[in-house]
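Read-outs throughout are calculated quantities, based only on the coordinates presented, and are distinct from any laboratory measurement. Note that the coordinates shown come from a computational prediction; the quantities given were computed from them, not determined experimentally. Cβ atoms are built from the backbone, for glycine too; each structure is taken alone.
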Structure I
Amino acid sequence: MDIFESPHVIQVQDNSITYYREGLGETVLFVHGITTYSFIWKNLVPYFNGKYDIVLVDLLGCGDSDKPLNEDFSLKRQAHLLKDFCQVLSIEKLHMVCHDVGGGIGQIFAVNYPTLLYDLTLLNSVAYNFWPVQPIVAMRTPIVRQIAMASLDLGMFELIVKRGVYHKAHLTREMMNLFWKPMKSPLARKGFLHFAKCLDNNNLTEIEEELRQLLIPVLIVRGEADVYLTASISEKLHADIPNSQLVRIETAGHYIQLDEPEKLSISMLNFFK
């Protein structure tokens, strides 16, 4: 059965959080970034089936989770919410896999709750003060948010996504429809824009010293064709985190899960072991 056929919903910090779960064994929690939700892991799931307890979560403000526009969607808030999410599901220890701004959430989670983690995997992750990048910065400006709400169409959105993919053929119509799905709803668009507005790199610069003292194993994976985040982010994370390893995949862009699911999964499975 397809994991996406059976969504689950739980209450965390008075909000409904949607997630998908299947399998037995050690738990792997997959945390997406901005512009996506749990669907982004679709091509990775088969490699972990039968080996792990797979949990895919829609962050607050994303996918089918609640979008309370009067609340904080910052990376720090999301990290602490995920800790409560694990507590509600009685997950005592996990492998955490994070992409894009989800990587920032993972870093905050790791320095605050290291005993909950077997390890941390960061895929084309944000870090330090090297982000946010355009067009996310512009989304913080009220007039730009209004224009985006009014004019963002499938064609423009598709161009943004395509730039982040190395193997353009992997961006099928089905996958593009999944990217676009939240943008069809005014509330979901507002959720996306509010998430962008809440991004604050101070959430990550303030944990820089704690990252240098992090003792859990950390896998850093860099898609070398990522046009949205620079290689210096991955390199500095690797230099700063003592028990880290850096893997570079030449034939992957920002959406590394779509470009090279097999290479990525092999690296992750070897790392978990």
Structure II
Amino acid sequence: MPRIKTADGTSLYYEEVGSGTPVVFVHEFAGDYRTWEPQLRHFSRAHRCVSFSARGYPPSDVPADPARYGQDIARGDVLALMDALAIDKAHVVGHSMGAYTALHVGIHEPRRCISVTAAGCGWGSAADPAAREAMRKLAAETAQMFSEQGIAAAAAIYADGPSRQAQKHKDPRGFAEFARMLAEHSALGHALTMSMVQAKRPTLWDLEAELKRFSVPLLVIVGDEDDSCLDGSVFLKRTAPTAALLVIPRSGHTITSEEPAAVNAALADLFAAAESGRWLVHKPPARS
């Protein structure tokens, strides 16, 4: 099984297919390296595509020490993967938890990014401090659920959350596959990821100063029924000078597999524009 070692010795499983300009895919909390199959099948025809399972997600290692999880560590894992595979620059495509990580890579290591995509980004972020605190409380409860109930029971509850209902009803076969893969994860990995990454990472509003200086072409994608991510996605569009926003109608949080054709089309446009230097930072001035 292909693996790389991070600085602290954690082993990360990855899959690689295709050749050409590199694309690194970073999965969501409820996903793993398999989440990106609709994108790998499409983009590997002309790109070098890499997908991996984050620490805490088998077949990658599941460290038992909480100190080995965190947003900065997640960012470092993406860069460690790129270093190990001799990828100097890539399109970094993240979904949800992975979107936060992709943004952090773009903020701290812009020279390593051809473009950044933040799909379904915003859970846990809010302008209102009370709403932020409520989300952190929910994160703590979710971590406890995985820890106490085990992966099968907790995964069934988590998969059936409000933001997954669009896929559940429009694509029951795809939803069943998503739920099955989630149930194959590690309860310990989910508990520690939720408590140490999701609950403790800075919100998008905390990153406002850094996002105002964001220099990498940025595509923000969100489903219009993904309520917890809509405000954050609009905030990214309004704050980052390189951001473009795509809202996909009648769609929820599991957007990359729920609406792969729309997501892939948007990514293809981003990749082509970023590689040719045609991704506009600002709208051109209006003519008088």
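Computed values, structure above
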{"read-out": "Source structure (of I, II) for helix-only ellipticity at 222 nm (-39500 (n - 2.57) for each DSSP H run of 4 or more, over all residues; to 500), computed value -13500", "value": "II"}
{"read-out": "Origin of the derived value 119 (volume of the Cα convex hull per residue in Å³, for residues 99-162 alone; candidates I, II)", "value": "I"}
{"read-out": "Comparison of I, II - label where mean projected area of the Cα convex hull in nm² is highest", "value": "II"}
{"read-out": "Which of I, II leads on FRET efficiency 1/(1 + (r/R0)^6) of positions 19 and 171 (r between Cβ atoms, R0 = 30 Å, to 0.05), largest value", "value": "I"}
